[in-house]
Structure I
Amino acid sequence: MTDQLTDSVQLFTSSYFADPHPALAGLRDGERPVVPVAMPGGYRAWAVSRYADARAALTDPRLSKDADRHWTAFREGRTPTTAEVLLTTGTTMLTADPPEHSRLRGLVAKAFTARRVEALRPRIAELTAGLLDAMERPAADGGPVDVVRGLAAPLPMEVICELFGLTDGADRAVLRRSTETLFSATAGPEAAAAARTEVYAALGRLAEAKAAAPGDDLTSALVRAQEAGDRLSPGELVGTLGLLLMAGHETTVNLIGNAVLAVLTHPAQRKLLAERPELWPRTVEETLRWNGSVVMAIYRFPVEEVEIGGVRIPAGEPVMIALPGAGRDPRRHADPDTFDVAREDHGHLAFGHGIHHCLGAPLARLEAAVALPALFARFPGLRLDTEPERIRWHKSVVSRGPAAVPVRLS
């Protein structure tokens, strides 16, 4: 393993966490667009950063999602329990291959319907208005407030907890705190493992409560969901809730934070949005392409030696899809480094592609499409209260988002 790391790219530096795009562009547009990268946990993964290669890899049946069966180092106990490893392992539809994946996704899709998501629109608008009210109160003296703490972080957590039917305040706090830990590259193995244990314990309590006294919520619908007499087992139910939480909270927090920053730092685009508010849904898509919420699609593992981008990758080694590299690939996108809210052809892979396309994508899009125009309409004088280069970013291998976005409301 040491020799492998010596020959691997040292990607995860402080400058990378501040802005991964230059480093990923260097990989994508270099002679070797698929390279081994030294991961923070002391093992290597193969980074794929060109759009065409990434899109093909996301649907390649030779690339398994099942770490227990196909990640050699993990199976042999040679990988640490870092945050990205914990997010990659376990039994959920995200880490399953067909036919098990098809079974799990089919059962979840019966409960997590487009109608259930769209029915949340009025409540999301109501929650957004309340959060904007709360942001306005401490800013009455003209001082700065944080958009992440005031809007981007609490909104998705409130929505997912209401969707789940979780009313226990203590367990809500557990989910919020532990989810942040699981996406952090600086969380040690013990902290990451403890965070996952806390999340699953809280969701287990919720599942047991809803099995005993079901309500009109997603957890109860998942308890009831069945296909040809098949149901989710208790472990599968909790795993599914955990997956929906991870996919539905952290990524949406980052989406809203990234979009606010993008609009505030592009005055011409902001002016265009003021004149044409119907462009806000496109702005969400452009944010996902230009500075998406997910940096690395959860690992895939070759079941046999495969060739990607002209590079041969051994069986059993993790493959990471570097989504920001694909999002700004000039082979796919015209003028890719320009943030353009009127862009029509986004073609991004921010929610994945193929059978593992994110089931929660409609909810993330809905929350952002409701919250962003409400924020800028309520505070037309909104401005950043720091230099853009001073923004602190979360240090995460998996996700991309600002730790804080300090603003003045007028």
Structure II
Amino acid sequence: MNIVRTSQWIAVVAATGLAVTLSACSGGGGDGGGGETSGQELTMLIGSSGDAETTAVQTAVDAWGEETGNTVEVIAANDLVQQLGQGFSGNNPPDIFYMPWDQFQTYAAQGFIEPYAGDLANTGEFLPALQEQFSYDGSFYCAPKDFSTLGLQIDTQAWEAAGLTDADVPTDWDSLAAAAEALTDDDTVGLSFGREYARLGVFMAQAGGSLVDGDQAVADSPENAEALEFVQGMIDAGTLKFPQDLEAGWAGEAFGLGKAAMVIEGPWINGALENDYPDREYITVELPAGPAGEATFAFSNCWGMPVGSETRDATIDLIEFLTSDEQQIAFAEAFGVIPSTESGSAAYAEQFPDNAAFVAGVEYAQSPVAIEGGAPAITDFNASLETSGLSDPSAVLGPLQQNLQAALDEAGD
């Protein structure tokens, strides 16, 4: 089976609030002045996906250090958000760190991170959607280190056993529902994905919905209700089950075990399946379009730097090294992420053609809602999905709108 569907490509969600209250700080932990580019001792805090990522990052910074005469201590956080917040509250933040997409607005609004991205030699090379994701108040703050979008994974053996062909590859909601129905049997459900905003929100976007419009929350909208009703319809038909209902920890596990014939995940699923379920045969296609068109989510971290950093110039030099196409491709080979530059993502799609659908999605990818103080509202929404379900969209969208509006109002005060 050889399914390929791409448009013109090129060009975990952590829904938690800050663990501690941030307090003002005045820079990183280096010994020299901001203008020194050699002889610096930098600390780097990362939220690693595993040993492969930690090793790749350490190898990269060691190579940079040999070229520049600097050293970098890489710290793999047990809880990135908590440890980052503790560093800032203790007036001892790392010199460089992963800045999660859902925390960026809060840190930028409170003036804790340096808006350095405009000073990078490669500032104009990053994908526009990612520049927008890490911009605040009109300024491009920090360089996206890589990105991931969501795609639809299809078990090709189950697909062929159900008598489906390339012509049946889902391109809209109706064909997604039809394929899921054809793939569902006593042992396998047609479709599975996480019961959370980071997945359901894509259907909302495909229906033309959003959560925030300017300074107004718009979560409880007809478009978002339509999305949840479509998903609930598949649940009622027995063609969609969440991973917990399949006794799986996440959709990738359900897919690997053969309990789901299609799932919605990002490129991280590739490594997980290769390691845990190497016999699973599958392909990834772009997500089907909804009533309002195509949509997916773009997840990313940026390379953060504390405001007033004493190691600013050395850190900028390191970030330019880490975001070069060559280094980003090395990271892609090591732990599966997609380069954040236009040329790098194009090279990635050529080198990894099975993942071209993820790159294609960046042209219409949206950033999950990330407003100052909004993360707790998403956490509450995810919790309500567990208790209330989707049968009454207003029962979960109404409280979400209220919580988001409260966050917006507080941020505007």
Structure III
Amino acid sequence: MLQREFTEEQHMFRDAYRKFLAVEIVPQMEAWREAGIVDRDAFRRAGEQGFLMVWPDEKYGGMGDTDFRFEQIIIEETSYARVGDWYNSLHSRLVGPYLTRFGSEEQCQRFLPGCVRGEIILAIAMTEPDAGSDLAGMRSTAVEKEDHWVLNGSKTYISNGINADLIIVAAKTDPENNPHAMTLFLVERGMEGFERGRNLKKMGMKAQDTAELFFNDVKVPKANVLGEPGKGFIYLMEGLGEERLIGAAGYIACAQLSWDLTADYVKQRKAFGKPVAAFQNTQFKLAEMRMQLDIAQSYVDQCVRAFAAGQLTAVDAAKAKLVTSELAVAVADLGVQLHGGAGYMDEYPISRQYTDARITTIYAGSSEVMKIIISRDCLSEGYTPFNTRNF
């Protein structure tokens, strides 16, 4: 595999974070999966050691290092340690940056230090029972009053939904005249009219608390409006590229682990008197997946560099999300097949790799939506043919 570009400091950070996971998180995961929720203390322990939110400015308690590769390390190591259902990057890198990108200094001062310490857990609520990738179908509404907004509606499949103390909620604020006019609201734990529904049971990601949320005449102070009213749709679209890059970094790490688990198993497992790895079918299948993984990893790393330079496009992010999520499922599926009956048993890690991976082609934009985005670009009049591009 080609050499990956990380600094000495980042290699040290990876080692330290890997040790943190091994000591503080991995031993607890089975109990958390049984409970269907990660203990809140996991966020606090990560915050205490500087592993929760590394990018905020030092005045908010962070490292002040915005190099995405630090987050990439956290995402990769979390996935490879098989603790991806502790959804720390949702809190740290997906939701947190909304505060600094679109929020006021007062909001950052009020919330970010607690987020960095792991005392305030974050979530974002867009999806509704009848509106997933199609945000225009959203039914939640907010009506402006003199000194507050009145929020009504419901959300579903919200990650960190039970644990969250601060939730960015999207709602329509001019539904009759402009279906894309949305506003983002900072809804805090304990606000009157805000209720949580079930902690939903899922195929995989068992320790991730995924919940229904209900808003019944919730009075949201105007100080809790994130950014400008009516611009929520624009803000959400702006964050999707990074969300899909975050996903891609995790999906490829999950796929890498599935390959490693399978390669190790087939070397040891025997059939007809010889290791399963000695059969040509096994060799060819694993060789094909190894090739695809290395190519995809190189593309993800290139996207990380483009993101750091402010050059990552929504289309490139969609490509990364599509290829890595499909690979996460394909490699886990192959792993189950090559494990034979053992692959179907919950005690073997590859079984959970498969059930956990299955969601990757759905959330953060389904594979079908990614294909629509990519096809619109490559079939457009402005598409640049390969032999005319400026390399």
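Observations
- Label whose coordinates, when mean count of other Cβ atoms within 10 Å over residues 94-101 is calculated, return 17.0 (choices I, II, III): I
- Identity of the structure behind 4.3 (criterion: distance in nm of label points 7 Å out along Cα→Cβ at positions 270 and 374, calculated), options I, II, III: III
Coordinate-derived values only; no laboratory data. As the structure is a prediction and not an experimental result, all values here were calculated from the model. Cβ atoms are built from the backbone, for glycine too; each structure is taken alone.
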